[in-house]
Structures are given as structure tokens and as C-alpha cells.
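Read through the structures below before going on.
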Structure I
Amino acid sequence: MVESQSFLVGEFSRSLDERYRLSLPTELAEPLAAAGNDCLLVKERPGCLSLWPEAAWRQRIELGLELIQAKLKAGKLAERVHDVQRLGRLLSTRQRTVQLAGRGRLVIPEGFREFLQVEPGGTVLVVGAAVCVEFWRPTNWLEHLNGELPAFADLFAELTR
């Protein structure tokens, strides 16, 4: 993950330019760049993409994939091949390595543009999600926030116990 002292927070409005480029705010771009220019762009939910330092994402996902592969070899997933195929399809389309260019600029690749649902010239909300940066279509963000914000106090209390 991004270094633990670099808790990524903040909400920023940005415009997507005609080439599907997005400029990240310095507060969010610098910690990502410090982890290396290679990042992974991940489809999270319709209208939302997340950006992770590549090493952090790979570490997070590879442990789970190793466990699944071991279960396959041991025959423990013989009855769940359909689920393994489903997981493989989702992994194939869900993530892509991208470069964070100078001044924290990123090009949203084809296939991810449609998932984000924001046209050139449109607004993207760039949100720090503690361990990654998220890009939201404004209406999707508002809907998500309206559902999550009432639980903030309970979540904060639970995580700080």
C-alpha cells in the first residue's frame, strides 16, 4: 500500500480533457508518485475507478490468487470451475497498468472511460480513499456518499477500537 503515514484523503473536482487526461491534485499525486510512476487503474463499481500504486495492488491481489491456485491444484475447487472462470474474466478486464505522468497527469484508457461514464469536458471527482485514489462520476459519488455518510461515526468507532 501507499506508506501508512500517507493517508490519502480529500475531495477535488477536475475536468477530463479531450484526450481523456485527468490531473490529480498534488496532495494525492505526490504519495502515489513516491511509490513509483507505475500505478494500477481498477474498475471498482459503475462510475468509479480506483488508482493504486502497482506494488500495493499486486501484493494485495497476489496472495489471494496464490491461495486459489493452490486450491485448484489440490482439487478443492473442482465443483466451482465456473466461479474460477468468472473470477478470471473479471480479473482480465478489471485492472490495467498506467503511468502517472508529470504534474500528476493520467490518461484514462479505453474500456475504463466507458466504465467511468464521463465524457471529455465533463467533471470527475477525485477522492482520497485512504489507501488509494478514486475517480467518480459526480452523480455516482453523491449516491454512494448519501448511502455511506450516515454510517461514518460507527465505522470510525469500529476502526479505532
Structure II
Amino acid sequence: MVRLAAELLAMHPLLQGLDRDQLGRLAREGELETWAPGEEVVRQGTLGDSLYLILSGSVSVFAGEGARAIAQLGAGDFFGEMSLVEPAVRSATVNANDRLEVFRLPHVATTRLFAQDPALMNRVLVQLVRALSSRLRSTNALIGSVERLSEWLAGSML
């Protein structure tokens, strides 16, 4: 099972650059999970204690009561990244859209990996920061577009 997990992890963009030993070490610390369409993977307001790497399938991310999906994530994406730093209350609910396969890495495992193999965790964190930076750039661009639209609408109503 560890070998299968390591092979699947090698294909995830967040883990590019890790060698076979590092992938094996990571695979031993987490577990593969499968979710059926419609199943809730994590719930907003509960303790978040794991990072999830999406290996196949997709999820919808919801924030707030009765809210619409704020994001769609698929293979190669991740969620629960805040739990790498510290366990905290989940800021969103995540539901499987279709058959979902993830690799779940608990916070306690990341703490252990930081102590045992800082180089491995450094590579993971650099990739994570790059991905989060890309998400932030996209969000900033969207906010800028909404701001320009709001200004245009306000000007056209005069």
C-alpha cells in the first residue's frame, strides 16, 4: 500500500522534486482515502487537522450557511493546507463531486516529518507557497475586476 501511495504522490504537482525515499517517507505518514459523490470530506467549523492532496476526482468548496460553491478543485489541487501550520477550525466545507481519491496527511505527521526530514518538508512548503501565491494572484485579479465594474456601474448611473 505504501508503494502505491508513493507512486500516486509522485504525480501530484505539490510533490514534484521529491525523490523516491522522500515520497516513501511521506506515503508512510499519511493514508489514501476514497469518497463517494456527494460525501462531505470536511465540514466548516470542525477541527482541521489534515492536509488533503486530490489524486483523482473533484470537490466543491462551500463557505457559510447555504452558500454557493466558492471553488472547484480537482486532481493536482489540495485543501486543508492551514493544518500544516497548526490544527484550527475549518473555514469551509468540502464535498466530493464524483468519486474522489485523496491522500490525507495529518498535522501530527507533518510535525514528525519536520523533525525527521527538514529537506522534504522544505520542498513541500516551497511548492505549497507557490500554489497559494498563484491562488492569491487570481483572487486579486478577480477583486480588481469587480472593483472596476463597480466603479463603471456607479459612473453610469449618474
Structure III
Amino acid sequence: MVNINKSLLNKNNFRLLIDKIPNTEYYVKKCNIPGVSFSELAHGAGVGLDAYFPGDKVTFENLSVDFLVDEDLANFKEVYDWMNAIVPIKDPKDYGDYVKVDDEVSDITLITTTNKNIPNRYFRFHDCFPIGLSGLEFESGADGESVVATIEFKFTYYDIESTS
């Protein structure tokens, strides 16, 4: 007899670990498990008919992370500085000191937990680097809402494991 787990995964049962930006990690509000797809190959199979076969190239959506910005902007600056280390933003002379990209990637781990807050699955995103950091929106008269920023990451691939 097969044992079927009938508990549902809740949206708030997760923890995100990002070594390169620990200040940001603490304030994560929302993230996604990116979708995956691959292309198909069409081969002529007769008059007006194509046969389709699985392709050979996998494409992942971006890893998107929303985080609350602290009032000193330490976590926002942490991501900004990471991006500046990859592609120099403020001083063109920094291109001469361009760092190796290997030094500027990081693995990211998303841990999903059970309804009893026990780690359940580990999604390990390999060779991550930020490709986008959203702007910050301020609004006078707002009801004390926290400012949220979004980071978009590219990565090579991810694994899904049941142990750390």
C-alpha cells in the first residue's frame, strides 16, 4: 500500500539562504521556484504533418526574490554592491580591475518546510548572480507600509533534494 501525504504545502513554509547577501536573506518576503521548459523538435512526418520530439535545450525562468528594505538600506546596497562587483557601475576605471565572474556567483538554497516547520525539501540553485534590482517606491500618506524591492537572478540549474 502506498503512503500518500495529504498535507498541502503552505506559501509561508520556506526559508531562503543566500551566502553573498546575508542582510537581504533575513528580510525575504517572497520568492519563487522557477518553472522549467525545453524546446521540441519538429520533423516532417508526411504531407502536411509534423511529428514532435523532445528537444535538447532546457530553459529556466528567473529566480525572483522580494525583500523588505531596512531603513539604512543595508540590504538594498548589499545587492547593488554585488551587481557593481560584476559589472562596474560608478567608475569606468573599474573595468580594468574586472573580477572573475566565478568570484561573483553564489549558490542559493530554498528550504521548504512541513506544516510542523520541519525542513522538507532543499532547492539548490547553482551559480546564481543578480541580473536585476528593482527601484524603491516611496509614497507620502502611505499607511506605514514597508518598502519592498525585487531581485531577479539567473542561475545554471537547480537540484531538488530531501536532505541538506
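Readers should treat all values here as calculations from the given coordinates under stated rules, not as data from a laboratory. Everything numeric here is computed off the predicted structure, so don't read it as measured data. Cβ atoms are built from the backbone, for glycine too; each structure is taken alone.
The table for this structure:
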{"item": "Origin of the value 1.2, where distance in nm of label points 7 Å out along Cα→Cβ at positions 81 and 105 was derived from one of I, II, III", "result": "II"}
{"item": "Of the structures I, II, III, the one that 10, 35, 32, 13, 6, 2, 0 was derived from, the read-out being P(r) over Cα pairs in 10 Å bins from 0, in percent", "result": "II"}
{"item": "Among I, II, III, structure where helix-only ellipticity at 222 nm (-39500 (n - 2.57) for each DSSP H run of 4 or more, over all residues; to 500) as derived comes to -3000", "result": "III"}
{"item": "For 5.1 (distance in nm of label points 7 Å out along Cα→Cβ at positions 41 and 73, calculated) the corresponding structure among I, II, III", "result": "III"}
